[in-house]
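Heads up, there are several structures right after this.
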Structure 1
Amino acid sequence: MSFIEIRGERVVLRDRRPEDVEACLRWITVETAWQDWDAPWEGKSITPPEKVEETQRTMLENIAKPLPTPRSLLYVQRICGPLIGRVNYYGHDPVNRTVDVGVGIWESAFWNQGLGTEALRLWLDYVFTNLDVHRVGLGTWSGNVRMIRCAEKCGFLLEGRFREAREVRGQRYDSLGFGLLRRDWEALRGPL
C-alpha cells in the first residue's frame, strides 16, 4: 500500500503517521476550540488526563492498521509546517452516487487564512477522482460563518435550511445543507 500525499500551494493532505499522535492528543485535551464550531450541539469531547495514555496507545494501534482505498480521511498539514487538521468523507451511497464531506482546521492559530478552503478543494478533487459520485454534500450551521464561506468558495450551493434546528451556547441557529454536483465541480476545476 502506498502512502498518499496530495500537495497544494500551502497545505498537503496525507495519510496518518505515528508522529501525528501528539497533535491529535492536543486536539482532544488542550487545543479544543475547534469543537465550538464542529457540531457543537453534540458537546465537547475532551479526553481527561487519566485517559490520555490509553487514548495514545489506541491511536498508535490504529495507525498500524492497513488503510482503505480510497481513503475516507486524510490529515491536513501546513507545507513545511505542523499538522493542522483533517478532511473526511462519510455517508457514501454508491446506489445514488452521493457522499458527504467535511474539513476541520483544528489548530486555531491557522484559522482565517484560507487553508481550510485549499484543503477542501484538494479533497474534492480526490473524492471526485476516486469515487463514482454525482453529488457531494456538506452540512454546517448558520453560526459557522467560516465554514459557510469555505463551502461557497469551493462551489457548493445552499440547498436546504432548517430554521432554528440547532441550539448552540443557548442560541438557536439554522442547520444548513450544501451540495456540489460533479458537473459543477468540473466546470470550476476542469475535467478530472
Structure 2
Amino acid sequence: MEDGLRVGEVIESCTTDFAAQCYELYQLPPLGSLVKAHWDSAAILYGVVYKAATAGIEPGRRPIARGQDEPNEDEVYRSNPQLLKLLRSEFSVLVIGYLEEGRIRQYLPPKPARIHGFVHLCTAAEVKQFSQSLDFLNFLLKSRLDIGVEELTAATLRQMGKVYGVEKHAFLVSAGKELATLLSADYNQLKTILKGLKNDAIA
C-alpha cells in the first residue's frame, strides 16, 4: 500500500496510543490527522493526532528567551543554530483501528506500534477507505485524553472531509447524523461538535 508523507518516528508506544518525534522541528501533522504505523511488516495501525508539542530535549529544562536583539523569529534560529539540536517536536496519536489481512477493523489492535517505526500521514485513498465506516466516532467520544473529545472529533472529521472534494458536504452530513444517534442523550456535546463542523459543512 502506498505511503503518505513520513511525519515522524515512534518513540513511545502502548496498545491505545503512541508518541512520535518529528525529524524536523515544527513539522507536525495537524490535529485530527489520520496517520499510520506498524506493529509488524504486514499489519497497519491507524490513529488520529490528538496532541502536539515542541519543547527542550532535556526533561525539566525549559528553553530561555533569546530574541531580544533580533529583528524577527527566523533570526533567532540563525543566530543560535544549536537550538535545532536542543529542541524537539513530538505528537501523540490515539489508535482507532488497524488493517490486517486486507480488512480494516475499527477497534484496538492486539499489539502496539513498534518503537522506531515510521509514522506516515494516510493518503487520501486511505482516509476514504478508513472512513467508509464511522464506527471510530464512538471510540473517539469515549476516549479519555488531555484534549476535549469534542474538539478532537470535530478536528478529525474536518481533516477527513478535506479528501472528499465535492463529496465533503455529504460526508460531514453523514457523520453529523451518526453523531446525533450516538449523542442523543447529550445535546450539549453534540452541539459543540457540530459547531466545529459548521463552516466546513457549508463550504
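Here, each number is a calculation from the coordinates, and none is a lab measurement. On a predicted model such as this, the values are computed, not experimentally measured, just so you know. Cβ atoms are built from the backbone, for glycine too; each structure is taken alone.
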**Request:** Rank structures 1, 2 by mean count of other Cβ atoms within 10 Å over residues 16-23 and report only the one at the top, that is, the highest.
**Result:** 2
**Request:** Have a look at 1, 2 and say which one yields 0.25 for FRET efficiency 1/(1 + (r/R0)^6) of positions 80 and 168 (r between Cβ atoms, R0 = 35 Å, to 0.05), as calculated.
**Result:** 2
**For semi-axes √(5λ) of the Cα gyration tensor in Å computed as 32, 22, 16, the structure of 1, 2 it came from** = 2
**Read-out P(r) over Cα pairs in 10 Å bins from 0, in percent, for residues 120-183 alone, computed value 20, 56, 24, 1, structure in 1, 2** = 2
**Message:** Looking just at FRET efficiency 1/(1 + (r/R0)^6) of positions 56 and 152 (r between Cβ atoms, R0 = 35 Å, to 0.05), which of the labels 1, 2 belongs to the structure with the highest value?
**Reply:** 2
**Asked** Taking distance in nm of label points 7 Å out along Cα→Cβ at positions 40 and 72 from the coordinates of each of 1, 2, which one would give 2.8?
**Response** 1
**Asked** With relative contact order in percent (Cα under 8 Å, 6 or more apart) computed per structure, which member of 1, 2 shows the largest figure?
**Response** 2
